[in-house]
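Novice: Next up, some structures in structure tokens.
Quick note: the coordinates plus some simple rules give every number you see, no bench work behind them. Since the model is a prediction, treat every value here as computed from it, not as a measurement. Cβ atoms are built from the backbone, for glycine too; each structure is taken alone.
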Structure I
Amino acid sequence: MAGGITGCRRAAISSDELVLLNESPIKRVDPRFTVGSWDVKVSRLLAPGLVSVDNLGARPQLALAQSIEAESETSYLVTLRPDARFADGRPVDAEDVRYTFASVRDPLLGSPYRKAWNEILTDVDVLSPGQVRFRLRRARAPFITDLDFGIVDRRRAQPQDDAVRAAVKSGAPLPPFDPRAEPGGAGPFVVASRGPDRLELARNPFARVPPGPQRVVIRTIRDDNARFLALMGRSGDLIQNGIPPLVLETFEKDPRLVVTYAPSAMLTYIGFNLDAPGTSDLRVRQAIACAINRPQIIASKFRGHAVQATGMLDPSNAAYSGDVTRWPYDPARARRLLDEAGYPDPDGDGPLPRLRLTWKTSAQRFRVALAQVIARQLAEVGIEVDVRPFDLATFIDDVNKGNFQLLSLQVTDVIEPDMLRPFFHSSRIPSAETHFDGKNRFHYRNAVVDRLLDDAAAVGDFSARRPLYAQVQRRLADDLPMLPLWHEDNVVAARRTVENYLISPTAGLGGMVTATKRR
């Protein structure tokens, strides 16, 4: 290890530069087209929305908007902050807002957010350079939260967008993607330079933010060990999440590093394909839930830095309901459920399994190790699981197309309870007709849940929405389209020179704005 650390060591990083080490390359930073978790996080540093939603249990905070007034259930008047400016000093104006949402809804551009925004909006009207009116198709209580969507500089976005539109209309090949031409926003940072595994951000001199590092560097190191050694060898300043417990123990003993834990809204879950053999049977899903010893895994793999989940919403969420069916560890019950489902033990205490399932997961080493631990627990009740790790792009493509029985994933931005809708409403099932856009990868269909989610989204009074979401949570706990495992703490390992890094409940990167470094 000493040799590895020496190999990663370099001259000390400047006090004006903060280096974040991550595991996945940044592909897109245009908020209209971001898909990967890291892409979304970085895009919010570059192009904030009209509001920001980044605190558990808190209301949306105004960002580029100075005020938002609900004129009616389907009309919202937004006044822009007069001091919101892009990196060239030009003010953010109403045309930028209109263009952002019009381009997202443009079928020629293929934004992954097109379907959702077409269902919400009728149009965005420019009233003056500093005011826009959003007109909605129907009443939508979470609409202000929806406005946490990055606003782009239309003057930079339009040339590349026009080239794509022209190619699609003519049937010609799409122009090659040029990351240098991606539009920025009015965020605290702008892209200074980028390479395959390195993204450098510089301060937007016109942004209204506290003093902090003048430059942020995001270095992608795919190999876990190399990434951890880079932090210890002074090639980086911090790592956020994705650090196995054994490595954290090493970091905690290193006098040069500080490890910080904080609660999160992040959910780790197992998803079931309800259209696939085996997992389409509720009793099989219940058996799997009873066969997994989640408290033991939390204690051994996370050293207690996680909270067992009962659903997608964590206990601090204002809409959380704990009045749901629980699935405690009970291997004897799991075996009985498998018997009832028609999967008896073929050879008593022998090695033959009752049934075989395939589990797809990302290739991140710790996630694969967790899946293998759970697979061993399932084997004890007669379920043989073939754990298959894939690179993230292949993995997401497979699960969107329904090519799986079991999957494991994480979801971070679970603050607004309407997040239940994209995951469980039947209209959100990915299909060829929707270009495989949609997060209901479980193929879950329940007309009652659809109605409850629709009703909750239309009720303005949150106290009236809460019981509707409670009913949804009870039905999901009974139907088990997904098995919620745990809410992992956010964890940041940083060099002691890094101070004032605020950890976001959603695992965002807002701490890059507030952080400072001692010389």
Structure II
Amino acid sequence: MPHVRRRILVTVEAPAAEVHSALRTADITDVSTVIEPGTAPLEVAVVEDSDSATTVELAADVEVHLPYFGGLVYPLIGWSLRRSLRHAGDRLRAALSGEPEPPPPPSPRLLPSVPFTPAAAALVATVCAIAALASFAGALFGQNADSVTDAFGASNSELGASLAVSRIGVLLSLVAAALADRRGRRRILLVCFAGVCVANAVSAIAPGFIVFTGAQLLTRAFANAILVIAGIAVVEEAPDGARAWALAMIALASGAGFACAVVLLPLSDLGSQTWRIAFGVSALAIAFLPRLARTLAESRRYEALVSRAVTRGRVREVFDSNYGWRFALVGLTAFLTNVFSAPAAQLTNRFLTDERGFSNTGIAIFRAVTNGLPGLLGIIIASRLAETRGRRPLGVVALAAATGLTMTFFLGSGAVLWLTSTVGIIAAASAGLAIGAFHAELFPTEVRGTSNALLLVCGVAGSAAGLLLATNLDDVVGGLGRAIALCGLASLAAAFFVIPWLPEPADRALDEVSPSEA
């Protein structure tokens, strides 16, 4: 198992004997880490010693294994560990001088504020890898919609119908997410991942628009199921106080997958059929399936439920007196927000191409500049605010801001496009994290998959309504951009009239927020 080890040198104006005595007296024996048990033994070695000064080496070692993302995370853990060592050095100086002990440093923004077990960290990392690949697969149709429709000779209304039809796959997503309550999170995640790859393989070689649409129906279904179950798995495995952070990692991974779809977009400029290459790349991701199966574990909360022989997946529990009102509010939120977010996400490229004169390469550059780093910043900010300020206040403010900015984007031009897209993605990332937390936290473990499956139906119904509305109103209101902006009224209604009624799950244990009824 990999080790992250850091050391620093500290020079103090005291002989070695006084240094060791101060370490014992102040109980400076360990440093904080982000991996349970949350501390690592502090190793102290005298490097130089004199009557007036002593230089000591402070070192600590953390054993951690993170599949897929270790190269990105280990340096962050090392940075956090070095900061803890510096704090230990400051404590030593304070103990020798008799000054008050310095306050501990704040936890790094990109790392959780509470420690994870190694098993939980590995599960989150593996689920994030699956989510990234699924997000990449699911984003390809939206990113390449213009090239696909041109290749098959489809119109705006036919594109809207195809995007709406692809969302009928929610019925399959419904079954898959509900089965996660009966068969487990791990098994269904792996099956859906294989399904995504196979469906995009069919998309890559589709002879016509109907076959392509049918394949994308399956891609959308499996990808949606993966993202829903991924959120459930990490919320169940993450420690209290870090559930929003775990969901933020899913969002970051999904954003990376989406970014990969954008990076491959210039391929569509090379020829009328070169958009098929990106779908073929997605299909080849099935080569990762064996390794994903080896590193993906079942969530311990679900395993504990199975060991109690609890009946799982009962739909009536979602609608009973304890959870029915919650479901109505969260379901309405999902519907209203997707009426706007679906056409805004799926039709942006067509809007930029047809109404603002962007090329595919220009769109890729625009997306990279306005969505890349700002989206990352929004998720990082949201992961902290969701824990410290609460999901509900963040959801209201961020959703209202994201909707207003995005509506302005579709009504604007020139510099307005760049500004509103950049700021809007920060707010949208924050709103998405807050709303996603409600989906995963407000229902008990035995029906968490079933409830999220039904919420997915609500969201996809809103998506289909929004896509059909936007693509059929464009001629009526004077353009696709205006039609999409009009759909934003539904999202504003969710922000101001629905989310304020939801219960607040922050600063509460998951079993307290949504206790089991079994």
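Novice: I have -9000 for helix-only ellipticity at 222 nm (-39500 (n - 2.57) for each DSSP H run of 4 or more, over all residues; to 500), calculated from one of the structures I, II. Which structure is it?
Specialist: Values: I: -9000; II: -22500.
Considering all the candidates, the number was obtained from I.
Novice: Out of I, II, choose the structure whose coordinates give Rg and Dmax of the Cα atoms in Å, for residues 108-219 alone equal to 17.4, 48 when calculated. Show your work: numbers first, answer last.
Specialist: Values: I: 17.4, 48; II: 17.4, 54.
Computed on structure I.
Novice: Further, regarding this structure: With distance in nm of label points 7 Å out along Cα→Cβ at positions 28 and 364 derived from the coordinates and found to be 2.0, which of I, II does the value describe? Intermediate results must be reported in sequence, preceding the final value.
Specialist: Details: I: 2.0; II: 5.3.
So the calculation was done on I.
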